[in-house]
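Each structure below appears as structure tokens.
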Structure 1
Amino acid sequence: MDIQKINQYKNSFDSIAKSIPDDNGEPMEVWYARELQAVLGYARWENFAVAINRAIESCNTQGINVDDHFREVTKMITLAKGAQRPVQDYMLTRYACYIIAQNGDPKKEEIAFAQSYFAIQTRNAELIEERLQLMSRLETRERLRSSEKQLSQNIYQRGVDDKGFGRIRSKGDTALFGGVNTEQMKKRLGVKSGALADHLPTLTIAAKNLATEMTNYNVEQKDLQGEAPITGEHIQNNQSVRKMLLDRGIRPEELPAAEDIKKVERRVAREEKSLEKNTKKLPK
């Protein structure tokens, strides 16, 4: 997501924020669900209400007082001929908006933006952009975990054990990194423990995932059996992905290391807990 799109979304979310006095008479920001629905790209209230109910259930599961963050209110809307009727709405804190976004449709770009917008107590577009990039890396790493798990299951059914899977994955790395194997890449990047992929930048993780998804597809479509043909398939797919990168002037073995993904995951979890504690509660 480029900075222009980030600013566009930021302005939309900023525009629906309301200020009310908290219990101490100090201003606090709140949002209304009907307005949030629109900027999150939901056309129907019934669909958005599903995300709200999931968010409320999430708070209950975590032992968080729902009334501190969600307040059901009645809103009057004008019908086509000028008549009015009451509809359900919610007054929401920043934390409530964040949890709703966490439980929204992950395919919506607006949802991805909202998760970062509400997660940080700032309206600085650059900081929002930084968090979006961080979350993109986490999501890309999770997709790689999923595709590698699928590959492991696929090849196990075709006579390859865990050690064989490790050899296949290692040879795929060697092909992707132009002859540099997994252990050599770890040394280059200063990785002392953990998986190589946990220390790779988003682009390289995505490259590994694409090659793995291609291998999964062809293993099933061609019904490949045994370690040797599956290894050959995985090497070819990694070589193809490498060629695509090289054609764009990118040498994956030369890209710098990124922060250990495990540290990033822990930091994001801490930030979520801190967000709930630091968000002002709705007035009594």
Structure 2
Amino acid sequence: MKKELIQQMQSQFDALAQQVPGEDNVEFWFARDLLSPLGYARWENFLTAIQRAIESCETSGIAVDDHFRGVTKMILLGKGAQREVDDFMLTRYACYLIAQNGDPRKEPIAFAQSYFAVQTRKHELIEERMRLIGRLDARDRLRTSEKTLSDNIFQRGVDDAGFGRIRSKGDAALFGGSTTQAMKDKYGITQTRPLADFLPTLTVAAKNLATEMTNHNVQQSDLRGENAIAKEHIQNNTSVRQMLGQRGIKPEELPPEEDIKKLERRVKSEEKKLEQKSGRLPKEDGDR
């Protein structure tokens, strides 16, 4: 996402924030104000996301009323008429949970996940958080596609050891001849850790694209046996490498990133702190 768009969206979300009376450090947002900025066209669809967020809050053992408060407000209709509608007061933590229930591939959701997670107005930290979430999301997608490939080829006569060999041959094609172990040695990764946990987002996305192509063609052509599937996976990784090469990118020359497991622990820790730092809504009911 471009820096100008991030700054524009930040200004929009900042303008919608309100202060709990008598609580200088407690911000809240009205759900209906966030409907459009979060990319929703209909209140009914957004209400589904809110209910999922409430369930997440309950599952975590956190008091829902501290972060979600049902209220009512009047809206203007045609010719000066008014109608009462339901709404929610939402703390920063509640907004974060709602964003977590959205699709991070949509720019407003990706931004909101970072905006509400970061206790700051500095857009540089929001950008950093978005890059972090992007890498975590890319890694999750690769895990899913590799699990699908493992299941697909198991049904076609390839065991776990064969899957490992197929993946390693794909890595060698993607990294210009460097095997999985060679890349681990280069990055200083222990034998027991997956290479992908230390790869930059671009490389993880490249591996995922090649794996998804292999999944598609294995099913489409009903490929069977380790040799046929390995050949297909090598070809797909080679194609992805060629595409990157056209843009001057060599995956084996990109520097490693921080251990993804450390990032996942950091995100979980930040989520716990967020709930505490976002404050609580007042106990009495209120209207807008």
Work out the source of 3.1 here, i.e. which of 1, 2 gives that when distance in nm of label points 7 Å out along Cα→Cβ at positions 115 and 147 is computed. 2
For structures 1, 2, which has the highest computed value of distance in nm of label points 7 Å out along Cα→Cβ at positions 19 and 163? 1
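Only the coordinates and a few stated rules stand behind these numbers; no lab work does. Every value quoted in this text rests on a predicted model; they were computed, and no experiment measured them. Cβ atoms are built from the backbone, for glycine too; each structure is taken alone.
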